[in-house]
Structure 1
Amino acid sequence: MTWRTAFTSLLTILFGLTVLPAHAENAAAQRKAREQFQHDLVSVLALRADPKPLLGAALLARAGDIDHGGPLDFHHLITRAAAAQDAGPAANWVRLSDCDAQADNCPNTKALDALVKQAPDNAAVWLLRMGQAAQNGDAKATEAALQKAANASQYDDYTGRSLQALAIAVMQLPPPPATLSGEGSQRAQVADLQMTLVYGIGDAQPLPGFHLAAAQCLPKVVKEQPQRRATCLKLAHVLVWGSSPLARSLGLHLRSTLSEDAAVRARADAAMRDLTWQVRHFGQLEAQARTHPELAQRMLMLARQGGTQMSLMQATLHMAGIPLEAPDEVSPQPAAAASSPAAETP
């Protein structure tokens, strides 16, 4: 099982546009200022002993590849966050990516073992175990992990916790003038920088291999193994109420393809159409917030309140006056990778 452990650096996130040669010197100065600002945020947050600020510091350090091998690097900060008093599973979830994919030691086995103890009723943890077992060629353990996931009471990949930690973290220091682009009002430039640090980094979470779960529940597999249908539909129920659009998408897909009740299949297709609508419009709002400081501040405020990725997305749409139900003419086909488990890289 491969993992999305090679995260885009902050500079790539912040400077995705081609810089014209005439502005290269100014762009380089701004880049350096933003690197220093991110480093300063990490330095301030690292002074804390609480798990949430340490989680925010670790996420910022990971994105910027800060202080490699030193006390302010991702490894040291996420280790401290996971070991902090009252630390929950969110820190260990992020700690899964504290590994080396090239050395084939991902996910971090200590973090995964800790999650099994901290969150034994979380389907996301057992989907990770399933991927680990499949990678080791252990069919019996793969099946056992699938059963555990199906019998769990929830799915949570803790993306909402990471977004909350980052939304709190970016408020610790005001961005220096040198970090701003000079395009638009100062408030809009600050909003753009803060949105990038929160949503550009917070969405880069370790994820289970949803494609593997989908493969275990293919109609042809279920046809050959009738008991598998009940297991996969139980898993679908957990995922439909899961924390992320991606999990909900897979749950709805399983219902649509495996349920023997035509009405259930129709409701799943309608829910998938609504989910696609929600993901598309949330992405549009996120893009608009980069130049609209009022919208950005409201989105950052919602992130600071916590919740899951799904609840945050829906709260944002409600705040913007966008209905959660798609118009009848909207296609049910997923319009974004975030709502398509088939597009997910494990």
Structure 2
Amino acid sequence: MATHSNKPLILITGASGFLGSYVVYEALEAGYRVRGTARSGKVNLVKQGYAKYKDQLEVSPIDDIVTSDFTQALKGVEAVIHVASPLVGVVDAEHTLDGAINGALNVLRQAEKAGIKNFVVTSSVAAITSLSDPRLYTEYEFTDKDWNPATKEDALKPGAADMVVYSASKALAERAVWDFVKQHPHLDVTTVLPPFIFGPFAPGFLIPEKSISALSTNAHIYSLINGTMPIDLGVGSADIRDVARLHIAALTPKSPSNTQQKRVLVARETIDWKVVTEYVAEQRPELKDRLPSTKGVANLTGPFATLDTTRAREWLGVKTFIPWQQTMLAAIDDLLRFENQWSRKV
């Protein structure tokens, strides 16, 4: 555990979520004083999970990221890491877009008004590309100059797929952030753009009752160890520990502060679920009977696009990324731990 330090107080939104909780953990370990935001019903759970950090962590109830008043939450804060965003498929397309776009703008507006200049915002690889982008299946290297052209109209079309809604929400929310920065050039903003995030849960993350939605993207891996081969994700994956580290590193970047748009892409590994299944069977033989059969399942064939991670390495000093093998096993071990806890409650 980090020793209490003189590092500034930072606000982290979405502290009860899969990624938000890991960003909170990394910030506490780095010695920051943290004020996390969570819905009222989750506040005590976050406090309980991070009780060992004592007064290094406070938790503020924020029930609606779009309309809530952040006045109390922003008191004494020097930087904001905005992670909170609606989960795709939980609310309709209109609310997903509203939560992503106006949620980010609400946080930025109120924090800027309170005199805060330093921001890190969670975006997504979905802001630079979509699953229907033909470049994904070439040797193209995506950079911070790429943008997903998705529109609000695309997302609001009747029957639009969840991923179309999600991609549009991420692209439009990040565009809204940069439009706000153009109008307020004194702000220092970095956006972090990960692909699908997998890996262990933060050491303070609690799921007292069985909840698949609380597993976030790790639900794909949970379905794997329950006999179902997940769908091909197309855009690859990153380890949650790397993504969280990048958010904290972005608070003190080595980058030139006058850069117009500081967009940081996170390393991407294309996930072949057949290979993952066979690797897990070999490394965790006790799970063999739970895994889906790979008989007759074809391997993914490339080529696959890559992401330019120069900024992550040079600006934020994150030189190496955790390989998928470690990510998958760490996620599975944690999922089994939660499963055991849930079964003892039945």
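No lab work stands behind these numbers, since they all come straight from the coordinates. In this text, all values refer to a predicted model and were calculated from it rather than measured experimentally. Cβ atoms are built from the backbone, for glycine too; each structure is taken alone.
Matching task: 25.6 is the computed value of mean count of other Cβ atoms within 10 Å over residues 125-132. Pick the structure from 1, 2. Walk me through the numbers on the way to the answer.
On the way: 1: 25.6; 2: 21.8.
Of the options listed, only 1 reproduces it.
Here helix-only ellipticity at 222 nm (-39500 (n - 2.57) for each DSSP H run of 4 or more, over all residues; to 500) has been calculated and equals -19500, so which of 1, 2 was it run on?
1
Among 1, 2, considering only mean count of other Cβ atoms within 10 Å over residues 205-212, which has the greatest calculated value? Can you show the working numbers first?
Values: 1: 22.6; 2: 14.1.
Answer by largest value of mean count of other Cβ atoms within 10 Å over residues 205-212: 1.
Quick check on the output: 1.03 is Cα Rg over 2.2 N^0.38 Å, derived from one of 1, 2. Which one produced it? Numbers along the way, then the final one.
On the way: 1: 1.03; 2: 0.97.
So the calculation was done on 1.
From which structure (1, 2) was mean count of other Cβ atoms within 10 Å over residues 117-124 calculated, if the value obtained is 19.4?
Going label by label, the one that fits is 1.
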